[in-house]
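Where a number appears in this text, it was derived from the coordinates with a stated rule and is not lab data. Bear in mind the structure is a predicted one, so any value in this text is a computation, not a measurement. Cβ atoms are built from the backbone, for glycine too; each structure is taken alone.
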Structure I
Amino acid sequence: MKKENPLFYLLKKVDWPKRLLFVAMTLSILGSLSGLLVPLFTGKLVDTFNTKSLDLKMVWVFLGIFLANAILSGFGSYLLSKIGEKTIYSIRAKLWKHLIKLNMSFFDKSESGQLMSRITDDTNVINLFISEKAPSVLPSLLTLIGSIIMLFILDWQMTLITFIILPIFIIIMIPLGKQMGKISKETQTEIAKFSGLLGRVLTEMRLVKVTASEENELDKTKITLLDIYKLGLREAKIRAIISPLSGIIMMLTVAIILGFGGIRVSSGAITAGTLVAMVFYVVQLSGPIISFSMFITDYKKAVGASERIYEIYHEDVEPTGNDDNKPVSTNQDIIFKNVSFGYDKETIIKDLSLSIHSGEVTAFVGPSGSGKSTLFSLIERLYPLQQGEILYGDQPINDISLKFWRQKIGYVMQSNAMMSGTIRDNLTYGINERVSDETLVHYTKMAHCYDFIMDFPQGFDTEIGERGTKLSGGQRQRIDIARSFIKNPDILLLDEATANLDSESEFYIQEALNELMKDRTTVVIAHRLATIKKASQIIFIDKGVVTGIGTHQELLENHDKYRHFVKTQSLNE
């Protein structure tokens, strides 16, 4: 099956402003047609110079046509560019809407810098083509055909002699245009690679600094930059050939017209005005010819850029379910039935079955890499299951509205993810209603973060920097917990929720968590024995398989590995 043209695929997704397009095309056509009259009336005006009196009527007609051409072409060009900008706005908006709804597995394998390059750099290339190059095609075509027709009308013999040189120009330009298209595509690929490298380094600049890896990273980027530089030179060489070549051919053509035309004027075959008009028409031809020769290059460039966006559009989006599809009751067990899941070819969860009881605390325990955090991701529906199903009561969670399901869950992550912005922005992130200062004060006090927030001069409006770099690990964790308090979820997922806290803070947080966990389905991943002892059930997971379920005391008595974990203080007091 033949692959669809990626540029046409994107353009089909655009909501075209049809009326605006019709008006713009009409004005551009009229502008091109009026432009064809300018050389003709220039010639007629020149012929009036040979008479004893200047024909003022002809002068006014000439000025009127000249002004009409300028106004019509200007308005037409503006409206076509406006359509181009609307088009690229639509492409960017729809691409971002699609991108943000893709499965988490796509983001796991994609570098953020490369994705940013696709949304900005690649769409810029398409934008240049749609807003500048494509709109000029029809006016250029009309100018080209119209100029040739007018040249034949004025003097077909001289036109035929002039056109001997044009096929040579076209034969040279076609292979150069193809080469430009190939170079442009390679350049876009290298720019995306460079953006990926930048994104990777800038997001982990602390790691680069503390490991003194600046020179290593510079060496890596130097190779890519050098490739971009070499491709830029190759493109510059071709442009350096095209520009003077076009000039030389134009001068030769004009020289032929003037030489042969001078003979024709002296013999009385044509007038001086006709000769001037023909020179104008030949000069008018140069623009469309160069425009068409570069159009192929820009088109291939746009197709190359569209190809990478086309690939994103063919990635799977998250199944969101029907927004009206909500569970009858919000207090039901979460049941895993024969669930298997893995990243790429590596299986993490193997035919796992378990129940998380409603309104109770369930603790996941096991060695690192056993799949505990993966289970949280599956509950959050961040990844599609490879086998089995997860039920909420008797309803598969995939049938429930994704937005509703995630709004039910409070997830305190091990990474304590923070968005660039203020503390207030992060406390209320994902909460679709206005949160009063009184509510913020109440819950931040519960999460034991109110005092340190108030120590900042701007309080809740303090900027925390990218990924919360201006806050300590413990501060980020307490803000993350406070966010879950404000969200007031039915299901609470705590992934090492007290891992980065000092003893005093942990005491207060544990009190707050105990309050928050009342009458909620709570799932905990923890290495602290004090937390796990309070769980109604402990599920021991080893290499993606459940090897034991019970209370702390039951597992101590019946599960060797759990007992070994406790004795070796893998579970910390």
Structure II
Amino acid sequence: MLQPGFGKFAIAAVSSLLLFGCAQAPSDIPPAPFELTVAHVNDHHSNLLPHAGTQLHVMGQDYEVETGGFARVVSQIAAIRAANANVLALHAGDAITGTLFYTIFNGEADAALMNQVCFDAFALGNHEFDNGDKGLKHFLDALALTQDCRTEVLAANVEPQVGVSPLTPKTRWDSFKPYTIFSVGGEKVGLIGLDIAIKTKNSSQPDATTMFADELATAQYYIAELQQQGIEKIGLLTHIQYKNDLRLAEQLPAVDFIVGGDSHTLLGDYASYGLPTVGPYPMQVTNADGAPVCIAQAWQYSQVVGELKVSFAGDDVASCGGQPHLLVSTDAPEAITRLEGFTAVAPDATAQKMLVTYQDSLDELTQTNIAEVAERLCMKRMGPMTLADCGIGRQSDVHAIVAEAFLASAPQADFALQNGGGVRTDLNAGALTIADAYRLLPFANTLVEVQITGAEVKQVLEQAVEYALSDSGSDGAYPHGAGIRFDVDISAANGERFSNLQVKTVSGWQPLQPEQSYTMITNSFLAGGADGWRLLGDLKQAGLVQDTYVNYAQSFVDWARKIKTIKRPTEHSTQSYRAADE
């Protein structure tokens, strides 16, 4: 029996001496090669159905093809497992929230489909906390229901309060782990999970007692812990954005590969087809030891499965390789299926049957028409739209009508404010269904009333834009409203970006008075101080926030039913917008 510490290098040395005597020193023997294949997805956001109208531009011709769908993800990962010897299947977070499948089934549909893949590991993303620690616990319990599938849930820098959070009734690691160690092809591979700290705390809804540690410091700590156990093949499964993956890779020792999420980054040679490619797949950078690091991400919404190949010489990365698979239907034109990076795949039969069962439960809701949309209403979270956004110069259509619906639901309110990230899609011309409304507003938010002074309104608006511009923030924090308007100068100093604030009264538009108290309607997400709107959290603590318990999507449904025809808005809260580079 081998003693502890008598590892593969010693075995190789002994074998060599037996074969060749003293002709060759053990140090001259090259380490045995090892290739790890990682099949990965991220940010599927409850997008379980395929996308019917993905537009591609190939050789001067435009095509609309069906892409993705979780049943195809199941098929493709199965194919990767079948074709390779040493495979890990990983999900880099934000599995839930974004479609009716989550709104209605609270993560159970996502968990059931994920269990058809049987991921080896899943990293918590910021949207896993959209319904608090309790909502995440419900999803993780559903993910653990299948006895023949065990997915390791990883989140090294997430710290729920033990004995308080439903995630940690007894110990910090009741519901997830900081890392796991896989035995793959006779090799030990350590994998650490990281969630984006500031964004999750401020732009989602974890319990107030749940904390998030710094990503870099956490990674350094657990890399050292893995090395103390003799683990030298180390990967990170992150939900911290692509730019932060690159930053961490260069600052950390010993990291060999990073599979990431959160920024919905498409890597690969897709730019010529009209898709938003950011860089090559995989990206290779150098870590703090001067060694290669392979970095990959797989876009969004169940459309891409990444196939990352990390070749090792001993414990060192020798090369980074592999390819992304943008999943297309088997009846897609040959002009597309023959292209590198596009993979025609049929949906997995079992997963498809399961998906149909869930879909059938939504049919009645999906088919209920509530209004007509007169013309396409477009969305942009921050700043004026461009021609590519379906309009030039004007602000987001859908944010304006959503704010109008919120204000209409609360006649006692003076104005409504909401965040750009709370609205998730365009609205096409034609019939509007209840399902459309819940796709537009997919989160489990309620409308709340806030008692707020004019000075506090300006303060919270400044906070929102400062957060939107910060490296760890999100442009989803940008404010949109109804019954209120303002000018925005992004190039100005923090605290001086908003001017000409006005509110609409029965007498017309009037200047916002700093000392006057107003009633504002917003969503419960922001009312907790999320997305950088920190002052609202303080007002809530002071008892100045009252929950209406009206689901914010339901308020939009009620408004749409009442007005019957939704027209493009003629008023927007942002009256003028000066970008930073103007």
Structure III
Amino acid sequence: MPTLHWIGKDKVINHHMDVPFKVLEHSYGFDNGTQTDQETNSGNKIIYGDNLEALKALLPEYEGRIKCIYIDPPYNTGNEGWVYNDNVNDPKIKKWLGQVVGKESEDLSRHDKWLCMMYPRLKLLHKLLSDDGVIFISIDDNEQANLKLICDEIFGSSNLITPIYTQVRFAGKTLVEDADIQKLIEITYVYKKKSTTKLIKETAKYDFDKFKYRVIEKGEPTTITLGDKRVDIFEKDNYEIVEEEPSLNHLKEIWATGKILDGNSSGRFFRDYLIGREKEDGLGTLYKVFGIGEDQFPYRYFTGPKKATATKGKYFQGVPNDVLSNSENKEKFLPIPNFENYAEDFGNIRHEGSMDFRSGKKPTVLLQKLINYIIPKDTNAIVLDCFAGSGSTAHAVLNLNKLDSGKRKFITIEMMDYAETTTAQRIKNVIKGYGTTEGTGGSFDFYELGQPMFLGDGNLNELVGVEKIRQYVYYTETKTPLTASKHKDNKHYLGKHNDTAYYFHYEQDEVTTLDHAFLATMKTKAEQYVIYADNCLLTKDFMTKHNIIFKKIPRDITRF
């Protein structure tokens, strides 16, 4: 698989592991129109802060749990006029590049900078994505080639489902009047986490209009065997194919060409045994092949080419048996189009959400369609957007939930100062209603990035609070979130995972010791025990005998 190399890649390829872990601090909740100091616990989150650090902060609770990710990163057009500076020269990004890449960043092209910015964020997004999840990434031609190569590297080239092409403006409506090329199309790359993931297709009632052909056999055929199957051959004057009113007892014609030749048994039979037979059997021949297909007929008709210059043929099949048995209610899955025309919607989104935002705002109808490809209405799956902008993704989730009484949740991250005045305010408008648009209802919590978990000297930062430290430690051990639950154990008990019990014997103002007195307070029975403390007075032989692992605070707490 080809890989992409750029200046600074060696500095950022594992940088996501060096990003300091910071806790999320709750600022306020917003519950169906009312702002409150209390957390709504709705599962909906708007986070203000560096999206790289915010993604890291989400790991303890959300690693492997995000079903749908949509991001609309800066397109890197070189346009310096955008609010989110599109040349990747925003002061926050420049400061980060200087810290991570060092002096080398002074020589980076704007493409190098963009790749250095995107790579560690995509690595963390990959961690957050669930095994059955999908990520959608919108981009234009400035970075689409680079984006595909780094996504191939991070998500796997075989996990690219498709690029979806979207018309975003009408022909004749240019952004720059003197431009040589008018750009009408943007791209959304769609990657899955695992090869087994399937997108949800739309359905339609099964249509029988194409089943309108009947074959009339007029003369005696010549019978041969091809591929273990009986084949009756009718010369061109010994049969007739007539078109009649559609019915369940008629046939549908299908061209045997392209992917059909590999896609089903009829196509493969035509490919393997009938291509080239016109040299032996003549043009316009009809083949009646027995023992093929899954419909009410024990045979399937094939026709060869009718002209000497032609190579294609057709086959005729009946209504499939599974459809025939439930013809009144049968639905079929529709293929997902890889082109969508949203030019009109893009032209009318300026005040969507009652929020004027000129930095790449996306229409909610587009995002709703993408979300519906992976999240059905009857689930509380999470949609994540770490380039939130005006909050279109959260708006789309709220719209969908109102339309189908769904339970989807959203998490959006915005690093710019308008996270409160634009992103959060738009979602408040959507929940309450704006103009003539009825409110969706709903709730969210607004967070900011808080203190780092560790101080510069490597010690725990006690300002983050004991409970957040406990959550962090449990996640590093189990890669699962620590959930509040009632138990009969001591206060230092974290939880039990894979028959291992975890304890975090920690006090802010005193030194803790793992000794027999502490063991006497433990109530949980397990195959193994992992116990954190400042010191340990138990002997190695005793701990080995009783399957106890001691870990010293803070030395043995994993940094991730």
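To test your reading of the models, identify which of I, II, III gives -8500 for helix-only ellipticity at 222 nm (-39500 (n - 2.57) for each DSSP H run of 4 or more, over all residues; to 500) when calculated.
Details: I: -20500; II: -8500; III: -6500.
Source structure for this number: II.
To test your reading of the models, identify which of I, II, III gives 52 for percent of Cα pairs over 36 Å apart when calculated. Kindly include the intermediate steps, with their values, before the conclusion.
On the way: I: 56; II: 39; III: 52.
Computing percent of Cα pairs over 36 Å apart on every structure in I, II, III gives 52 only for III.
To test your reading of the models, identify which of I, II, III gives 2.0 for distance in nm of label points 7 Å out along Cα→Cβ at positions 452 and 508 when calculated.
III
Among the shown structures I, II, III, from which was the value 0.30 of FRET efficiency 1/(1 + (r/R0)^6) of positions 244 and 348 (r between Cβ atoms, R0 = 41 Å, to 0.05) calculated? Could you put the intermediate results ahead of the total?
Values: I: 0.10; II: 0.80; III: 0.30.
Label of the originating structure: III.
Computing mean count of other Cβ atoms within 10 Å over residues 196-203 for each of I, II, III, which one ends up highest? Can you show the working numbers first?
Details: I: 16.8; II: 23.4; III: 12.4.
Once mean count of other Cβ atoms within 10 Å over residues 196-203 is worked out for each structure, II has the highest.
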